[in-house]
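Next up, some structures in structure tokens.
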Structure 1
Amino acid sequence: MARLLVLLALCLAPVVAEETAPLRIAAAADLAKALEDLTAWHQAKTQQPATVTLGSSGLLARQIAQGAPFDVFFSANVAFIDNLIAQGHGLAASRTLYGRGRIVLWTKAGGILPPEGLADLTDPRFQRIAIANPDHAPYGLAARQAMQQSGIWEVVQSRLVYGENVGQTLHYAQSGNAEVAVVALSLAIPTPGGTWTLIDDRLHQPLDQGLMVLATSRQRQASEAFVAQVTSPEGRAVLRRYGFVQPGETLDPALLERAHGRLPR
């Protein structure tokens, strides 16, 4: 009898370990605050913990292509998801568009007079303008496109300082290492101590954002359950609180008012 119990315990041990092991989530830095809420909510409902690695979408995609051991990937540009799936690194059935991002001009409260629009960045008071690196960060690419489209790129290019991702870019403005930063609305909304203005989204390509479950995930069922919860009506409501809307939807003006943000001039 004792031997049977030991054998039964050994058989059950791997199952228990798999159920309680944290999901490994790789995510674009614009999701830092939203994922705090989503993972805490999911764990409260399912007892499934998660660890989140934040970075620029391009660099995370490169790590995944090289075999990084993640379960779920959230990208600020759905093109990275599509490329990884085409290469066999993601499950095509899990591909989901979870929202569209927006960029804003963020300045530290109580400091320099904030810009009312991109044209104001040509003013000499903005000597250091932070954007994410456009070579691998979708928000940096959108910032560059908006500056080019608005005709200020040649004037401000020499004043730019580059963050590795949009989270680091925000930190530059918070710490005083830049007078202004072009960052994600999803970070501006929950970040105190600043003022911000939306940038017209007609000035850049849409920031359509997607997710996938990795083909190498060791917790496929748990990963799919997390994705289902994130994309449920309740999960999308959480994402909307941080400014993520679906293509064709509009931002809630009350959200902008509560977050002390401004529409583009």
Structure 2
Amino acid sequence: MARPRTPKGRTRETAARLAVEYPGSAKELCALEHDNPFQLLVATILSAQSTDVRVNMVTPALFARYPTPEDLAAADPAEVEQLVASTGFFRAKTRSLIGMATALVERFGGEVPVPIEDLTTLPGVGRKTANVIRSVDFDAPGLPVDTHVLRLSRLLGMTTNTDPEKVEADLTAMLAPREWGALSLRMILHGRRVCIARRPRCEDCILADFCPSSRVPTVRSTAAVVDQAAQIDKVTPELPAGGVRTGEKLAIE
């Protein structure tokens, strides 16, 4: 198969190959353990500057203590801080969690809204978090751009932008909405397992043959080699038995 040579071609081929490598829906691919949109919202806020593994260690006790937005909205900040301390930036995260829960109770009847315009009005919820909630638990279009998606999309030549919102706009313009959420999660998995920032395993990457940043030497196809050989033959004069004629140059491109 010919290598894709445009951002759109590389984006579509990336989506197709990663879907085979990391099968499943956005909900199945999500590493944050949760039972409902409210819990996912809490877990995603906690995941900032932390790991999914650490968040999953913290959330069971947090969800048991505050199972609903109403419970979290009325929480003692000191108790929440103690529960989430190991995720880092626990004071700021506690303010975001209680503020988010309060907003859900006061403005949305205790339910997590679906429209991104509503989600991004909640404390601690930016566009990336909103897209996680939409794509994972509401099966709605959303392409979260985190550091892995931002890095891989540039390495793969899918975009030249560095602003997350512009990268989101570039990628979503080249794919069907139903593919957005799962592609983001697959790129995150690939960034963690193969395209590691400091030590990329290009030799193990299923995208290496068309990735502009690949460190794996490109292997030319047999057809290309044969074609060039044929072109050389056309412009190469026949040589006498002894070799090159004296003073003659070979017209080889």
Structure 3
Amino acid sequence: MTLKSLIVPVIAIVLGLCQPALAEETLTLATYSGKYNLFTLTAERKLTRDDQGLYSYQQESKSFLGSILEKSQFRLGNDNRLIPHHYLYRFNILGKNKVYEIAFDWQKNEALYSKNGNSRVIPIQPGVFDPLSYQLQLQRDLLKGKTELHYPVLKRGKLKEYRFEKIASETIPFKGAESDTIKLKKEPSSQKRNTVIWLSPDDLYQIAQLEHTEKGQTNRLSLESTEITPEFRTWLSQ
């Protein structure tokens, strides 16, 4: 074994380790406060884009009970349509852990759904969203003045149709002031489960407040702050 044969692999490893990480640009950031099962929590939503055109939309909620993380990775199609790539949900509250993921394969029009080590393949059609990316599409549609707000969503291994109905325009307190919002109700709803969201036109239809009622328990989130870049304004209006 020559000295050269020892040195060359070492140099290759060092060069590989020195490769710069993909640059990541934050397009928008929002912080929330709220209640989950009567306990206070904080949450952060962030949209980033790397220099390879991969977007990451993430929401992380935290309290002393634990945390809930959702992360959607997607790309834009030639028509600027959101195309989901990967979705992660991680729940860790009071020692109870749940993890599930969705990997989208658009060449085969199928998704691999994995939960706690078990996986199965689900047939899908173009236009399907994950449980987080559809919310960005909702903002885009409202910004364009659309009134038909319905989205096919793959959630927990099942294909569902999310529909939203505008039920009012309201002025509510958030970000330390009273501001105008539009109030939407998620359909279908029932006495057991109901979701209402208030969206702020001044914040590009970011969620200003959310209330989810299930089994008699209501959980809430309220917007505390937003950071919106000019790039995000342009991106959302595409």
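Rule-based calculations on the coordinates, nothing more; no lab input. Fair warning: this is a prediction, and the values are worked out from it, not measured in the lab.
Quick check: -12000 is what I get for helix-only ellipticity at 222 nm (-39500 (n - 2.57) for each DSSP H run of 4 or more, over all residues; to 500), calculated from one of 1, 2, 3. Which structure matches? This value belongs to structure 1.
Kindly point out which one of 1, 2, 3 the value 82, 37, 35 was derived from, the read-out being Cα extents along the principal axes in Å. Value 82, 37, 35 for Cα extents along the principal axes in Å corresponds to 1 out of 1, 2, 3. As an exercise: relative contact order in percent (Cα under 8 Å, 6 or more apart), calculated from one structure in 1, 2, 3, equals 15. Which structure is it? Matching structure: 3.
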